[in-house]
Structure P
Amino acid sequence: MGRLRQVVIDCEKPSALARFWAAVLDDFDVRPYDDEEVARLAALGYTPETDPGVIVDGPHFEICFQKVDREPRSKTPVHFDIESADWLAEIERLTGLGATVKDWFEGRVWMRDPEGNDFCVVAGDR
């Protein structure tokens, strides 16, 4: 039986999208860069801000944001559902972080992150 270790998200700006999702999710943080990792990136011509692969660590799995050239889509085939007890306040907080609202449904809202990836915010009492 397998265990979920990592979710990989293809994106244009891994550092910025990693910071967005770390701010969205409880107990998730962008993996810090130590001196050795900064030196490794520099040898490849990158900085932490231009790193093509940024990890966000969470309590049970990690999310990897990797730089790729993506084809535009009207809807992504996989998305996160975020639950919140105060979902209207959470929607407002997330739009303040750069998310946009795509559509409203009963007890949920379809949103997009700053790069257009779909996700939903669901009322916690559902």
Structure Q
Amino acid sequence: MNQANVPSKGGHYSTWKQAGNLVFVSGQVPRDSERRLLGSSIEEQTAATLDNLEKVLRLAGSSLTNLVKVNVYLTSMSDFQGFNRAYAQRMGDASPARTTVGCNLNGVLVEVDGIAVVESPNPTGG
């Protein structure tokens, strides 16, 4: 997978960094590589966000099933149930430790960052 499939970052940070056998992925949002919003409902935006997280994890040599910790940020905690349904459907049996907080996001309903175990390291970093 090349980085053209990963949403562009909007600031001075790395999309992902590896430390030992762990990869740390910066917050992913429901935007495509052109920064267009993907979906309008919390369920659609959650699916798109997890797609983006998965793309970065694959680039880094990992996967959603190797996540050990995720942080979830929701614009509105009233979206928690819809988020949780979409998250559970996508994650299946994978159940990393998770923190969910409500906060002000820049035009999206959800953001997710994560820490995962690396299967096949990609030393280039993101």
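Of structures P, Q, the largest value of FRET efficiency 1/(1 + (r/R0)^6) of positions 19 and 75 (r between Cβ atoms, R0 = 30 Å, to 0.05) belongs to P.
Looking at relative contact order in percent (Cα under 8 Å, 6 or more apart), point out which structure of P, Q has the largest value. For this comparison of relative contact order in percent (Cα under 8 Å, 6 or more apart), the top structure is Q. P(r) over Cα pairs in 5 Å bins from 0, in percent computed as 2, 12, 23, 25, 20, 13, 4, 1: which structure among P, Q? Structure of origin is Q.
Highest-scoring entry among P, Q, by distance in nm of label points 7 Å out along Cα→Cβ at positions 59 and 83, is Q.
Of the structures labelled P, Q, one was used to calculate mean count of other Cβ atoms within 10 Å over residues 51-58, giving 18.9. Name it. The structure behind it is P.
Where a number appears in this text, it was derived from the coordinates with a stated rule and is not lab data. All of these numbers come straight from a predicted model, not from anything done at the bench. Cβ atoms are built from the backbone, for glycine too; each structure is taken alone.
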